[in-house]
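**Student:** For reference, the structures are reproduced in the following blocks.
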Structure P
Amino acid sequence: MALKERVAILISGRGSNMDALIAACQKPSFPASIELVISNNPDALGLDSARKAGISTQVIDHHSFGKDRQAHERQIDAALQAHNISTICLAGYMRILTPFLINNWKGRILNIHPSILPLFPGLNTHAKAIQAGMKVHGCTVHIVTEDMDQGPILGQAIVPILPFDTEHTLAQRLLKQEHILYPQVLKNFLRKEPADCSTEALLNG
């Protein structure tokens, strides 16, 4: 059996996309193993989920570093190196990375963003899509670069925006597609295969 790629996940909160990645990586045929979960938030609910799954966790609280973002990331980098990580997945990590970490892990940091990029980068994407009168909304897995939410796109999924959708209902329906898309894209990325997550296959209400 081929060795699995060693993956780390960075979270700040509940980590539902982390849970989806962990579940996928537990399958023998999946080409990755989650070896480390790092959070900048000591109260992140996802830490308990990771521990229950038997995964090493580490809290590197950004508040301890004041405004020195690079010092914070140097400690993250040291933890990643110590665990022999090859690929990083951001899953609700609410910190903008500096060039230090991005360049040290160039082309090896993936992120999932809740919009059909390049539409609606940044925060409040569900509200923005509804306010813009969009008929569809979606999520994107992309490689992280120094330009926020503008890295190469690896896969996307869409859902319809229904007439009576609110931010909450749209977010909940889209989250189900995020949980499908992220593991599939990670698998394809590690196998150096093109994405096979067509929007038609993932479109549902």
Structure Q
Amino acid sequence: MTVTKKRPIGILISGRGSNMGALIAACAAADYPARIAMVISNNPDAPGLESARAAGLATKAIDHRPFGRDRAAHERAIDATLRDAGVEVVCLAGYMRLLTPFLTQAWAGRMLNIHPSLLPSFPGLHTHERALHAGVRLHGCTVHMVTEAMDEGPIIGQAAVPVLHGDTPDTLAARILTQEHLLYPAALRRVLMPDTQPQATADALLCV
């Protein structure tokens, strides 16, 4: 198997980091173009930190609370940690903090996020409840570049699932999460290797 040059990425989490788990699994493959250089959480008690440590990854908790309302100061600490680790691309994986222009500009074109809806529909929170209330027939997830505007950056890829009769927010969320775990690694691969064709599974998921 050909070993691909792996570029260092950083992951920001706030909770369990299930999408981080998908990226960890993807990065373990010899032909995947990324390695995880640093995992950062704003929550020292985030379960995802222990998962990352168990996978042998470097982690750091940078608690936002001591910074009070100075979000930019908190982000400067995050930025310094990412740069010290040699990170080239940042992936948000359930990072539940609104970013300031400082961090979005510092990593413009190099910061990805995954959102549980087919953007531009249903930005923000409670996407599954809102989708069911609106009566849509398709729902899904989106990987996009992070910009100053929340959930409005350029779309890298999307995966859709049908909304089924009798769906609840929980059942819909579970089916979409499965697609998130496929989509995020495929979209990151596309960002890191834009001149190559995506794998067959990714090709079916990515709509760009």
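Laboratory data are not the source of any read-out in this text; all were calculated from the coordinates shown. As the structure is a computational prediction, the values presented were derived from the model and not from experiment. Cβ atoms are built from the backbone, for glycine too; each structure is taken alone.
**Student:** For which of the structures P, Q does the calculation of mean count of other Cβ atoms within 10 Å over residues 137-144 return 24.9?
**Tutor:** This figure was derived from P.
**Student:** Supply the structure label, taken from P, Q, corresponding to distance in nm of label points 7 Å out along Cα→Cβ at positions 25 and 185 with the calculated value 0.6.
**Tutor:** Q
**Student:** Another question about this same structure. A value of 0.45 was derived for FRET efficiency 1/(1 + (r/R0)^6) of positions 89 and 169 (r between Cβ atoms, R0 = 30 Å, to 0.05); which structure in P, Q was it taken from?
**Tutor:** Only structure Q yields this read-out.
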